[in-house]
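Colleague: Following are the structures in question.
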Structure 1
Amino acid sequence: MGFTTLSLKGRALRLLSQREHSRAELLRKLAPHAEAGDDLHALLDDLQARDFISEARVVESVLNRRAGRLGATRIRQELQSKGLGADAVQQAMAQLQDSELERAREVWRRKFGEPAADPQARAKQMRFLLARGFSGDVVRRAVRSDVEPPGEQDQTR
């Protein structure tokens, strides 16, 4: 192992100490620092074999950090941008599905806290939740929940 490889490994370990990174993220971040003779793929293989790189931990980390503020669509985009496999992304989406409406309601409550006074304010609230990655159906139900008692909005369809 030459000095450059140690430096590359040091960079990788420093990045991993800050937060979980996927293999694709590390490859993208370390590639500019790799010099001739460095085997970046071998380094990443070694880190993965030693469980320093874990797709499952990356997914868990993203869900823990983002699920309280973002909808499934935005979280899916973030996971895909990290180069995670389709299976891992799909499993994460399945985990989020059950709590999507409640999470949207909580984001709405923290931001607005009270029902919209007019259609323009209601549209603004809906745009806010849509921009956070919640689906149109969930957004309509979350914003409508301020008018209907809990439990009744699910039966209005």
Structure 2
Amino acid sequence: MALKPNQNHPVILVPAQQSDSDSLVSIRIEAMRESLERVGRFDPIRARERFISSFEPRNTHHIDVSGKRVGFVVVKHHNNELLLDHLYVIPDAQGSGIGSAVLDHIFKEADAAALPIRVGALKESASNRFYIRHGFRFIESSEFDNYYVRRNVCAAR
């Protein structure tokens, strides 16, 4: 059941609450499972612990389309940039423009504040192509992740 955002089914970002942590972990595991299995790093217990240890509801929004929660996003203000810490869309809703609609919202926020956006992506994940397609530029890599930055519109001119 792929939901496509449009005027009748817009992407809505809903603030998360502390009590949402379990449902967010489930979305993260569902969205990341295939990529993590491919690199031999799928561990749902570790995934839960990593997420819970840094979960801050004030930076977290559910992604809703047609009243259905299809993912979540975490954006943090960090060292004169926005850190796109998490952007997960459940597999059934991936490839439908939902992630792009969420990025458009983040881009507007970053450009209004004249801040770059930094993001990391698991090396073997399709999210690398997604971020490059949306104007992020590779800056460095670590053992398991690639890191990208999108300069704000004001700085790019």
Structure 3
Amino acid sequence: MEHTYTATIQWTGNLGQGTQHYKAYNRNHTIHIENKADILGSSDPAFRGDAGRHNPEQLFISSLATCHMLWYLHLCAVNGVVVVEYTDHVSGTMQESPDGSGFFTGVTLYPVVTVTEQAMLEKAMSLHQQANKMCFIANSVKCPVNHRPEVKLASSV
């Protein structure tokens, strides 16, 4: 089965001179996806971008972490592991090349998962590996996507 996704990216950074020279424009843009809130984007501040907007590098690592989380939660649900909290502090490293291009050398996910029962801890930990194999985004990138998960037991109230 094939799925198609669309978005419209609109550059909003024309300061009146277009791209007449490197400093004549800003990198601001808007990502429009039908029936969704717009995402205000820019480049990273290191590349003359607006620090108050999302940049492609942040969106890239976020999409990897989100895809992993969604697969992981699905796998937990079908394997009887009850997750009550999930947080991931994802980190990615990009190497800039001498010509100004670059590439990610790796992304590491640090998911912290809370489950309801002691008996679920081992299975909850092992499902991260399967989620990585299933993740559409991780399967589409050439840099390694590593995982440093932590699984803990919910406190009894």
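Laboratory data are not the source of any read-out in this text; all were calculated from the coordinates shown. These numbers come from a predicted model, not from an experiment. Cβ atoms are built from the backbone, for glycine too; each structure is taken alone.
Colleague: Assign the value 5.2, calculated as distance in nm of label points 7 Å out along Cα→Cβ at positions 9 and 105, to the correct structure from 1, 2, 3.
Modeller: 1
Colleague: Please state which of the structures 1, 2, 3 yields 0.94 when Rg/Rh (Cα atoms, Kirkwood Rh) is computed from it.
Modeller: Corresponding structure: 2.
Colleague: If you work out mean count of other Cβ atoms within 10 Å over residues 97-104 for 1, 2, 3, which one comes out largest?
Modeller: 2
Colleague: Could you tell me which structure in 1, 2, 3 was used to calculate helix-only ellipticity at 222 nm (-39500 (n - 2.57) for each DSSP H run of 4 or more, over all residues; to 500) as -20000?
Modeller: Going label by label, the one that fits is 1.
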